[in-house]
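Structures given as C-alpha cells follow.
Read-outs: derived from the displayed coordinates by stated rules, not from any lab. All figures in this text were calculated on a predicted structure; none of them were measured in a lab. Cβ atoms are built from the backbone, for glycine too; each structure is taken alone.
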Structure I
C-alpha cells in the first residue's frame, strides 16, 4: 500500500546537504520555497538504483509472512488431520507435532522484523492473509480436523 520499509533511509542514502537546505527554507521547487513543514520526495535520495528504492516502498503486507503462514498453517492443519489430534483419545505428542510449524512461522516472521525489513503490522497483515488462504485451501481437499475422517481427503 505504499508504506516505507523501516530500512528505507539506508536504501535512500540521503543527500544531507539538500535536506539542510530544505529545512533552512532555502530550497526552491517550482519557484516556491520548500520549508521543514513539507514532505520530502525521492529527489533527496542519492541511490541511483530505482529498484532498491521501489522495493523500499513495498512494506505492507509482508510477502514473506503471507507465504510462510500459508505454507505452515496448511502443514499444521494437514498434520492435525493426519494425526487425528481431535480424536476421542488425547495424545499430547500429536498436538505438539502438529503445532510445531506455527512456531517455525513465528520464528521466521520475527527474523524479518529483527532484520528491520518490516513493521510488525506488515507481518501481522501477511500472517492473517496467508492463514486465511491456508484454511480455505485445506477445506477444499480435507474435512475439518475435528471430523472422524480428517485423515482422509474428500
Structure II
C-alpha cells in the first residue's frame, strides 16, 4: 500500500507497507497485537495505527489520542487499488486518491467487569492469550545429558 497518514489535518508520515491496522484499545489485543503492536487497556482513550510489514524499519505502531480525526489516503501514484475491511467484514475497494476518515465514537461501548477493570483485563490476557505465562521446565539430570551425546 502506498499512501499517507494524516492526523488532525497534518500529514504525519508516508505509508509504504502491505497494509495498515487502525484499532481501538479493545481491538489492540487482536490483529494489531499479532502484527507487533502493544496491547492497550480498554480504559485508555486512544486510537492505534499499526503498519503491516512496513517497507521501513522505522515505521512502528503509534498511539494517538481519541477524538483526533485520522485520515488514510491511497496515493494517486500507487501501483494498485487497495481494500479496506471493518472487523474483517464489508470489504470495499479504495481507489487512487481515495481516503478513509476515522475517529472515535462519542458513545463508547461499556465493558462489564467481574472484579475491577484492571485486574479483569490482566486476567483475560493471561487466560485467553497466555500473556506472560511460561511453562516451567524440568532440570536435566546428569544421566540425560550424557545420553544425548
Structure III
C-alpha cells in the first residue's frame, strides 16, 4: 500500500469512523427468470451457473422463489474473520430454522459491502421474498438476529 493510500485510509477512518457492514444472501429458483433485489437485479442464469460450479442442479421447475436476506451491522472496529464466520453462521441459522431446507443454500449467493459513515446506522435484519421476482414481501428478523449476534452488535 502506497503512502498516499495509507494517508487517505487514515483520513477516512477519522472523518467516517463507522463501518456499516451490509451482508446479503440472494437466491433465485426456477421458474423465475429475474428478480429485483434491493442490492440489484439478479438473473436465474447466474444462479444456475453458481449451482453448476458447486456440482448441483436445480431439478424442480415448480418452485418459484426469489429470496433476499439482508443484515446491516454498524461497527467502529473492523470485523475479525471469526466474527465474520459467526455472522454467516447466524444467517444460516435464521434461514434454516425459519424457512427452508439447507440444500437450497447450495444455490445461494452471499456477499457484503462496507459503507463508511460519520454516524452508525441501526442494526437491521430482514428477509424479502417473492414468487414472481417483482412483488416482494418483507419479514423483519431483527430480534432473532440480535439474539444470535448480541455481543457483535455495538451500541
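By the measure mean count of other Cβ atoms within 10 Å over residues 85-92, tell me the structure among I, II, III with the highest figure.
Structure III gives the largest value of mean count of other Cβ atoms within 10 Å over residues 85-92 among I, II, III.
Suppose Rg and Dmax of the Cα atoms in Å works out to 20.5, 68; of I, II, III, which structure was it derived from?
II
Quick check on the output: 4.5 is distance in nm of label points 7 Å out along Cα→Cβ at positions 21 and 141, derived from one of I, II, III. Which one produced it?
Matching structure: II.
With helix-only ellipticity at 222 nm (-39500 (n - 2.57) for each DSSP H run of 4 or more, over all residues; to 500) coming out at -18000, pick the structure among I, II, III it was computed from.
Label of the originating structure: I.
Where is relative contact order in percent (Cα under 8 Å, 6 or more apart) largest, in which of I, II, III?
Result for relative contact order in percent (Cα under 8 Å, 6 or more apart) over I, II, III: largest is III.
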